[in-house]
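Asker: What follows is a set of structures to go through.
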Structure P
Amino acid sequence: MNRRKKIKQLLEAHAKKASAKLAPKNKPKYISKADRLKLAAESAEDSLQSSES
């Protein structure tokens with residue numbers, strides 16, 4: 001009985017991992033701090049140029 005339970009538990013765990021891989025990802029892509037600062041600087045620059053025009 002124990003051996004059956006262990007095998008069943010393993011198969012369920014593998015199935016759970018497989019379905020988790022197929023599930024859609026809700027997490028946003030990571031952007032490094034340097035890239036975030038660069039994007040903020042560019043957007044600030046753009047807003048200055050558009051307000052001058």
Structure Q
Amino acid sequence: MTKCIECDANIPVPADAVEGEIVTCPDCGSGFELVKGQDGFELKATKTVGEDWGQ
């Protein structure tokens with residue numbers, strides 16, 4: 001379990017999680033990338049990519 005850096009809600013981290021995996025906050029819907037920290041995983045904000053209209 002880790003805390004959302006946007007809304008401070010609890011985000012469950014799967015037991016078999018790997019670095020680089022994306023988790024989503026169940027409260028605010030923000031997506032985060034898991035990065036290894038000293039005490040397990042930490043969250044890193046993911047980059048929002050807009051739609052590609054082929055232009």
Structure R
Amino acid sequence: MGHAGQNVYLQATALGLGAVVIGAFDDERLRRVVGVNQEPLYIMTVGRPRKGE
């Protein structure tokens with residue numbers, strides 16, 4: 001997962017986007033919200049950074 005996460009960070013940066021890893025989350029709630037049965041291992045958000053940050 002670390003290699004995949006690093007690639008997401010690198011690609012986000014190349015595209016002028018921001019990326020953040022979510023360090024703690026409720027596994028069961030996330031499975032329900034996303035609608036999957038697999039155990040979540042790694043969550044990353046990617047988007048436009050706020051101006052001035």
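Asker: One of P, Q, R was used to calculate helix-only ellipticity at 222 nm (-39500 (n - 2.57) for each DSSP H run of 4 or more, over all residues; to 500), giving -12000; which?
Answerer: R
Asker: Suppose semi-axes √(5λ) of the Cα gyration tensor in Å works out to 23, 14, 9; of P, Q, R, which structure was it derived from?
Answerer: Clearly, the read-out refers to Q.
FYI, it's all coordinate maths here, none of it is from the lab. Predicted model, so just to flag it, every value in this text is computed and none were measured.
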